[in-house]
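Each structure below is given as structure tokens.
What follows draws every value from the coordinates through simple rules; no lab data is involved. Nothing here was measured: the structure is a model prediction, and the numbers come from that model. Cβ atoms are built from the backbone, for glycine too; each structure is taken alone.
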Structure P
Amino acid sequence: MISFESLPQAELADDGGRPVEGRLLVSAEPAPAVHQALQEGYAVMPAGGLTSAIGAFAYPAEAAQAFKAVLAIRPRTSPEPEMVGTDVPLESVKTNQISIDPASATVTAGAGLTFQQVNNVLGHVVGPSARVLVDLTSIGSAMVGGVIASGSMGPLRLRPSASCTQVALAAGSRQAEILSGEDIHRAEGMQGWTGLVQAVRMRYFETPLNEFGLVLPVQGNDTDALGDFLAYLHPWTAVEVPADRSSLVGSVDEATVINGVELVTRTSLEQFILESSDDSLKGKAQNLLQSCDYAGADWLACITGWSDHAVDDVLALLLDEETETIGGVMIDFGVGFSSGSEMDAFRAIREGAPDLARTRARVTPPGLLKPWTTSSDVNLIAPHKDSTPLANALMAYQDYREKIGALTGELAGRVAVEMSVYGHLNPHGLDPHHRAIRMAR
């Protein structure tokens, strides 16, 4: 039995930096802990990794008075996943454990692991091209359970359920409940309201071996040109999860799978260069900034993928022979990255923008009041290769940026307003996040 009363009050915060009160329990077996907590009259709240607690669980103090207290339960993590046999049933897999079944091409992962840890184990046990189809910008920090609970898609724009076959859910019984098929949606995207994810079973796939990145300068306010560019990439970014095989092939060129089109702005690059302590990363970021300068661009479209070809050959495949562009975007000032340390540096720069934005939203600058922040998160899917709906959606975001710009001018001297833009340009899940931060003087 767990003595919940002896647990300390935890310093939790939601994803906007607002404090959330609760006693914190770190457990490798959430199901019996949830069962005991509910029996003793506690309100149970899931707690994740980077965000500490899901923002959906902010509550006024009086709302918790009917309960003994609020108990936040976080999955136990591990620097190295603990390997267990395939004979361990899913409902008994602990949050820091993993097992791999090559016969069914599935991996079972505890909720406290990250998908980067999962892929590392797959690479060691199965082979270097084996991975799960979850490609988050926070792949090294977001917990497996939190990814399922939030339904996060990342650059690949596939929900976890596209390749998830079962979920073990701690929903109040002594033993985790097993969800399969359509029932997985009782957990996916529900933010933990229906229970805490304890472990998941997912299909893994062997993809083309080499990772690549192509960075192209584009003009953010030229929404028609951007719409044409994304429509051109529409067939390339269509990822179909195979039903009857464990290998993933591209929809245009079988040996090339594009797994993301991400947005980095010139402003975020400048901020990254100012705040990064890594001289090597700074140098690479300055090279990308120079590409923006040469092209007269304010955005970078970061195309990533897997291919059996060299990065220069991928560029040639993507090129329109008639216009010698990629969807109307000139390649003269583009920058290519390939597997290994180059891709690691590329990811660090690409992910620096959202990391900085989230950090600035939580930190109170000297002389200012605590920041207030809000972020857009609207996922739009273009079902066909058509530039018009893409351009219209991008125009709406342009209007929003202009209105925030006008507000910044109106409040100058009284309230500081910042706008960070980052996120997904994939036409199969267009979602360029626009985070506004307001700080009163």
Structure Q
Amino acid sequence: AIIGGGASGVLAAVALLRNATAADRIIQIDPAAVGAGIAYATTEERLLLNVRAYNMSAYADQPDHFVAWLDQAHPGNDADAFVPRSWYAVYLRETLAQAIAASAGQYQHRATQVADIVPRPHGAQLMLADGTIIAADEVILAIGHYTPANPLARWIPDSARIIPGYDWQRIATEIPADAPVVIIGTGLTMVDSVLMLLANGHRGSITAYSRRGFVPLSHVARVTALAPFSRADGVRPLSELLRDFRRAVADAAAAGIPWQAVVDSLRPHTQGLWQQFGTTTQRRFVRHLRAYWDIHRHRIAPAVAAQLDRARQTGQLRIVTGRASAAQMVPDAISVTLHTGAGSAQLTAAYIINCTGPSTDFGELDAPLIVALRNRGLLNPDALRLGIANGIDARLLDRMGQTIPWLWTIGPLRKGLLWECIAIPDIRTEARVLAADVLAAAHHHVAGA
């Protein structure tokens, strides 16, 4: 059984179907239609992928698969294009449909939620919200991202004027065109929220703030990647790696090569370097360097960057550095007191959009399934509170750090272990390995029964 029908869940299903036998039955459980998830659940075509088309194939061994689909479905877009996110949701659904048709295995989508998972001698029973009980030999958690917690909750526990950043429908329909808007967070979700507002003719002011005020940087034309680092370098202090990286950027600039190429050259090595660091160094990285990493590694399409630049140049969009020190409801608005390096500032908005990023502390999340799994000792936060505790084989770890043989995960939930695991190129590679391991385990159980 696969719990979750977003990109991680679909890529896991596609990989399983590819190698399934007639005896294999794959059940995917998600109340929504598969393929969209949070990331691609929009019909607004001005919201673009943050990755070029050539790197978005669902198959690790067929790198041109998405480009070929794109050529048929939307001719005129080449491999370097940044295409609408909504197109990718269609691609995932169609790829899954093709995998189902070509597979010897059986596939079923159950449009409901999993309320609890009860272990049994081999596998588990899934207690569904509709009252159904499903027996599964293997279970994959592909639940992706959870919506961000309310950063103003200590002052305003709940308000219809605070909208989650991924709630595109509410952003598009509830916020009046002339209303002043404050966005909490200045990362990728902020970018999407600003684009959604502008796409719907928003005329009011937009103020976005975060502790550092960093905004995602732009992609540039594709160049041949450099290779300044490799795992053969062995374990090195973070400060030494940072120094060598800066030197590589300087050397590249002297040769007329943009820094983006140097960052991209790290991709094959990032997971290995991350695991070499150890927990103490990883914490230092998250505390001191994560904000810098995010804006350089997770970049935006040049056309999107140009729209942001225009909005800032006209004064409609303002980026502020600071953190909230108080907030209160005022007539028809919310007032936020911002602590800045220069003192304090007052922001008043008719609506606030929460773009602080997904909730990742699985020791605190109150989603019913997460609470149920925590109470059973089946799910535990990782040491960095970036995801859940799991092993290199993608199996979850119980409270004692022991492997749970039938419970697996994929995608963003593995961030604490892998760091680089949220982009399609990473997830599709995970899916391929995961599918082979899950099917081998399932067939072993059947053979031993």
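Matching task: 35, 27, 24 is the computed value of semi-axes √(5λ) of the Cα gyration tensor in Å. Pick the structure from P, Q. Traced to structure Q. Suppose you compute mean count of other Cβ atoms within 10 Å over residues 77-84 for every structure in P, Q: which one lands on 16.8? Comparing all candidates, it corresponds to Q. For the structures shown (P, Q), relative contact order in percent (Cα under 8 Å, 6 or more apart) is largest in Q.
When FRET efficiency 1/(1 + (r/R0)^6) of positions 93 and 205 (r between Cβ atoms, R0 = 30 Å, to 0.05) is calculated for each of structures P, Q, structure P gives the greatest result. When distance in nm of label points 7 Å out along Cα→Cβ at positions 101 and 221 is calculated for each of the structures P, Q, the largest result comes from P. To test your reading of the models, identify which of P, Q gives -8500 for helix-only ellipticity at 222 nm (-39500 (n - 2.57) for each DSSP H run of 4 or more, over all residues; to 500) when calculated. Structure P accounts for this read-out. When FRET efficiency 1/(1 + (r/R0)^6) of positions 325 and 397 (r between Cβ atoms, R0 = 25 Å, to 0.05) is computed across structures P, Q, the figure 0.05 traces back to Q.
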